Structure P
């Protein structure tokens, strides 16, 4: 298990629930949703939400709620200032329609500049 700040772990259920609600509005039979967020050392961030539909195609038009984005960004900013735990600069949560999920962290401070993220 990674040494992630408990403040982030605490908000993961809220992120998952918000993403699941967005996915269900698109298609009740959605398969997987991916939320990815990247941060720069100056505090700016960018993110994406992708929803896999029943036939395997991906909806790229949806956004997570502003409320949850603010919670994510504010939590990351506080974690980054505290530096009690290893700071990550990106994360991706893969969420299944049953609510199970897997989180991957990116510790590269330049991950926000990765051109492949823009194409994803």
Structure Q
């Protein structure tokens, strides 16, 4: 099973007023999720920030960095893409060698490496 780490704000674990955390009392933990965004396990890797806004910003940036765009050329599929599960679509995209990061997808789209008439995308 493929898993990802996801940054999560946990206000119950903010250490405001705790002298050990001083100027950085706002907590973020990296929890473990599967690729369908189902929670698997609590993380143990904590980071603390000076403000709630900094903690939220970290979560937003961290969680966006792992985004993947799966592109599938539909012209030679054994079955229709509408009938495929997400796992089958991801596996086909990997087989075709067309899994992109956010930046890679932007480049491929702008450089017209994608055919919007025959390609489909899945963003995870």
Structure R
């Protein structure tokens, strides 16, 4: 796990501990190499898919301009794993090939404690 993935995981964990859920958010590496969390809020836009698309467009624009060098979007999803529904953090990571790579981090939430399961 690289440092940007680790920061994304930590941020998702904080949201889960505080609220039990989260809207899509981002983490980026700026041109100086600093990892920076990025949020999005618009009281008129509540759909997680729309928020994810807005973040993708914003990050691609900044990647092309050289303002950031890496970007990850964290999305709270429900996956079907071996016939069981599980909550997971989906990381959409911009690849050098110019595509969004998907990586899932399933978790169990018990009270305020998060148990991360095997990523895939």
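Identify the structure, out of P, Q, R, from whose coordinates mean projected area of the Cα convex hull in nm² was calculated to give 7.2. Mind showing how you got there, number by number?
Details: P: 7.2; Q: 9.6; R: 7.9.
This value belongs to structure P.
Can you rank P, Q, R by distance in nm of label points 7 Å out along Cα→Cβ at positions 88 and 112 and just name the one with the largest value? Each step should come with its number before you reach the end.
On the way: P: 1.7; Q: 3.4; R: 2.9.
By distance in nm of label points 7 Å out along Cα→Cβ at positions 88 and 112, the leading structure of P, Q, R is Q.
Could you tell me which structure in P, Q, R was used to calculate mean count of other Cβ atoms within 10 Å over residues 16-23 as 13.9?
Values: P: 18.6; Q: 8.9; R: 13.9.
Derived from R, not from the others.
Taken together, the values in this text are just the output of simple stated rules run on the coordinates, not laboratory data. As the structure is a prediction and not an experimental result, all values here were calculated from the model. Cβ atoms are built from the backbone, for glycine too; each structure is taken alone.
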